[in-house]
Structure P
Amino acid sequence: MATHQSVGEIKERGYTVLEGALDADTLARFRAELQPFLDDGPFGRNDFEGHRSKRVYAMLAKTPTVAALVEHPGVLAIADEFLMPNYLLTSCLAIDLHPGETRQSFHFDDGGINQPRPRKPAGISTIWAIDDFTDDNGATEVIPGSHLWGNETPDPDSADFVKVTMPAGSVVVFAGTLWHRGGANHSDANRLGITPQYCEPWARQLENMILAVGPKARDYSDRIKSMLGYSITPPFMGYVDGRHPMKCLDDDFDPASTGDGARSEVFWDGEYRFRAVDATEGV
């Protein structure tokens, strides 16, 4: 995948599309894992969630195949260019638009970061097309260039937006500062998308991933564990009882114990560090 080109598109217009990023077998396996949660889940509670949409949160606790989306190398290569090392997974949910769903309001995903615009994005968002995203089934609508705006806000009726149409298995990657909204579903079929989102390591996650995923975090790669929050950001943000948070996943971890004398060694030697950082940086 042309990471350089994709990064350039995000810098210029705020988004890029990677087509064919997931194969048909992965899509089918993921849909099979997710379907029971969609069948049993409620419709949205407000206009933003969508009264004709179903959302599934805490995805990594429910559908293991979503890991292929969360740590997709093409996506992470792009996020690496915009975010600090040890960035986090801030949310990961499924959004299933049913026929009759209306448009969302325009918003930008890192809007919880209370810093004046224009500014560098504090997050990178993705939306994976599990179904084809078409003109009439609710394809995401983006305003090209709006990631560079200051205090401007889009007019919901006259904004110059683009519908991100793409085949199933594709993903749109965009800056957390890009104004966008979910489209209206005028078709007679559902439109399913998955949206893993990433944020700077100093930002609070939208979903508390350590609590949302719980002990199932043990089943995933060290990269995903790090993005959930089992990581250290220099100099030592994120430690637990003076130790690396990855130790919390050990069966014998007990923060109430007096320890075995090896605490400082485990904390400082970088045993659980995902990226190589010099020990003098406090990891």
Structure Q
Amino acid sequence: MYRPTELFAFLEEMGLRPKKGLSQNFLTDGNILRKIVRLAEIQPQDLVLEIGSGPGALTEALLAYPIHLLAVEKDITLAEALQNRKNTLPGKLEVLANDFLTLPLEETLKKRLLPSQKVKIVANLPYHLTTPILAHVLPHHSLISSLTVMVQKEVAERMCGTPNTADYSSFSIFLDFYANIDKGFPVSRHCFYPVPNVDSQVVHISLHPPPLTEPSAAQFFQLTRTAFGKRRKMLRSSLKELYPAQKVEEALACLQKPVSTRPQELHLTEFLALYHLLK
């Protein structure tokens, strides 16, 4: 499946066309596939979860290693086709015909993980579902060690956004809260069929224990989302639906920040300190 001719022959044989509604843009560059696997730091006996296996090009690249691969594919026809190829591929492959976002993730992983083992996620993510998939996955740091995923280039920029830049947002803070991000490498739109309208980036996300647990984490994210909902306003104004302006000003003073501080000026540790002062 590395070459466009192989992909075209497979799609024709199956009577399939890429479905725009499922963000089906299939990677056809073998060099990129191998770079993804190297960035994921796959080791023998790893449990690897692939989200959206599609025709199976990345699946094949992953199974070049002696691993246990769990491939989740929403498209029933593609899932069945991969299941039918199971005996022709090396390694241990399980195929789940399932919408990943409805998958009982904790239960699914615990059934397959060995003691002290964590799963590695590797995927060419459906671009319209990148944020919900990350929100579904990142809180499970006790079960997942890393994600190596293809995302839209602009999304990668937001994921890696830093204070006082246009890309910095509540999404950047959410990622920083749960993980460290390696920006990885860019991928041209011309490495896909059909060719999408955007370029891509492969990022490597290493999970770590978050600084807050539930329900405090949810309350913290309510604060950051509310703050960035009006990013051009000062925090005392953008947070007024949650806290009195005077209380925000007093908290900022404790942090030695001026009352004119805006959300894009605070990094994660400062937002955490602000949350503790306001709660």
Structure R
Amino acid sequence: MIRIITDSTADFPQNEAQALGLRVIPLQVNIDGEMYRDGLDLEPESFYEMLAEAKNLPTTSQPSPEQFLTEFEQAKQAGDEVVCITLSGELSGTLQSAMIAREEVGYAPIHIVDSRNVTLAEQLLVRRACNLASAGLTAADITQELAAACERIRLLAIVDTLKYLHKGGRLSGAAALAGGLLGVKPVVGITDGKLGMMGKARGMAGAYVALFKLIEEQGGIDEAEPYLVGYTGSRAQATPFVRFVSQNLGLERPPVLPIGTVIGTHAGPGAAGIAFFAKEG
């Protein structure tokens, strides 16, 4: 049997994770001295209400190696293979925690995959892993397939302000300054595992137009593969994405998912994004 393990920043819906037998290792968010497990202790809606009222900007923390060790030891005892997919090693020490745990357990059939991405893009990779496991591939073959898939997965988002990304240490001061001009809405994305500014425009409507152009510049959406839309705070932020995909591109309406507490801490309320596979060739 193959066990698929990921971390909570993949923002996988709990009911689906349980149905697939997916193991999810939670990161944590600290709000005014109270610790909450991402995806378990707070509904996204409640979190964004708390974020708006928090005295200080919440902080996030990675899972400990011990959390991964527990899962890896259970797999070893059962004789199962493991594919463990984490958020980008450029953005968090979660990958390092998993690697430390693998070394400690001393069990060869544990394969760790750096998604080189986060949130819905990481989720796309996890979904691919689950499908490949169901199709009967070995953990080694799944890992190889995921490495190829990583090259095609894109994540683009609009944030209302870069304040949260900058204060959380996920974006440089220079980039934050460039995107923080009055009335300018930034477009961000992941490149080579790192978060960066991809563009900016006057007003939210202009930012959506800029992002939609970037989708095409980055290869366009492969309609044969899944794609996901997410939002922080209000679901209404996702509406332009749904309209663009279904009306402008003529594709099926994308699933729309709330972004969890850890990624929401860094993106802030009022953000929305899309994850997709770029067309091949």
Handout entry: Answer label among P, Q, R for the case where semi-axes √(5λ) of the Cα gyration tensor in Å, for residues 48-207 alone, calculated from the coordinates, equals 23, 21, 13
Key = P
Handout entry: Top of P, Q, R by Cα Rg over 2.2 N^0.38 Å, largest first
Key = Q
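Values in this text are rule-based calculations from the coordinates and carry no lab data. Just so we're clear, the structure is a prediction, and the values are computed from it rather than from any experiment.
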